[in-house]
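Several structures are given next for inspection.
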Structure 1
Amino acid sequence: MKRSLPWILLALSLLVNAGFLFGAWQAQQHAGRLMQQSAMKAEDAVTQLELNSVQRQSLEETRKALAAQRRAGQDDPERKKRRREVLEALLQPDYNRQKIRDLLAEDREGRMERWLDMNKEIHRFLQRLDSEQQQSFLARAMSQRGWIHALLFPQLSGADD
């Protein structure tokens, strides 16, 4: 039994590793399908609005501006600094509610400013739509979960989003 134990453990280890690799591969495949579906939904959203070429160009400019603003928000050193300060405050022996509240309020202000800037870009795009397209936009945005996100917010990945 002592001689076979290492072989049994090796076989179990190989099975566990194979299962892990299969799971990782499945997750990668699923992520690829989701990204492809997201791209198809975005094109469906564009098609539903019946945009002309000028409006499509405006939409692409809006998408790029929104993606750049989202990236800037994610890469904001002040945001990262506040997050670290919150985490460090949580590690302190005494819970300092006011300090954490102040840090979170600063973060909330920054997010609100970014959303206001993003809404300005969206407003600019929507003003280029005729009234029928605006009504179609409103109806779909209110009734179809994820529609506005598919239309305006591309996946953040490479340099050219």
Structure 2
Amino acid sequence: MNQDSGSSVRRLRRVLAEELAKLLLNVRVGESLSLDPAGTACGCLELLIPKELSAVYPEWASESLDGVFVLSAVRAELNLIEVVAACILITDQTLSPLRLDLRLAEAGHDLAEMRIRIGEPGGGALRVSGPRYDPARATEFLRQLGPRLEAIPWVYDWVG
């Protein structure tokens, strides 16, 4: 990762953490919080996830996300948010399952740790498969994601 990429990642992690800290203000452990697909947090995730993964997986250097649609976001612990979502891979406009564990630093101004699990085995440049995106298909994909979440053999599982 070059210096510009490193500073971009640090900035995105900071903005994401600050946005999540704001969203958690009135949310108790075990409760859900709302992550708007058009909001700052999801926008940061669209940019941050490919940058983080490309540092370890070269095939992610030419990939981007074109949307993050959250099925659930729960404050699992005081500083931990667990997110279940789907995202659109921009290169082929397919939906992919996404699971995130986002641990905020104590002050809430940075991410202490982030775990990204994304993609089901299949073809394509990223070795993942999923249905082509359209709004109705995305809604159905999300609806079906919850019950099968624990059985997904994630193609990418990264912690940083």
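Here distance in nm of label points 7 Å out along Cα→Cβ at positions 68 and 100 has been calculated and equals 0.1, so which of 1, 2 was it run on?
2
Comparing structures 1, 2 by distance in nm of label points 7 Å out along Cα→Cβ at positions 44 and 132, which one has the largest value?
Largest value of distance in nm of label points 7 Å out along Cα→Cβ at positions 44 and 132: 2.
For relative contact order in percent (Cα under 8 Å, 6 or more apart), which of 1, 2 scores largest?
Checked 1, 2; max of relative contact order in percent (Cα under 8 Å, 6 or more apart) sits with 1.
Could you figure out which one of 1, 2 the value 15.8 for Kirkwood radius over Cα pairs in Å was computed from?
Going label by label, the one that fits is 2.
Tell me which structure, out of 1, 2, gives 1.4 once distance in nm of label points 7 Å out along Cα→Cβ at positions 76 and 108 is calculated.
Only structure 1 yields this read-out.
Please state which of the structures 1, 2 yields -10500 when helix-only ellipticity at 222 nm (-39500 (n - 2.57) for each DSSP H run of 4 or more, over all residues; to 500) is computed from it.
So the calculation was done on 2.
Values in this text are rule-based calculations from the coordinates and carry no lab data. All of these numbers come straight from a predicted model, not from anything done at the bench. Cβ atoms are built from the backbone, for glycine too; each structure is taken alone.
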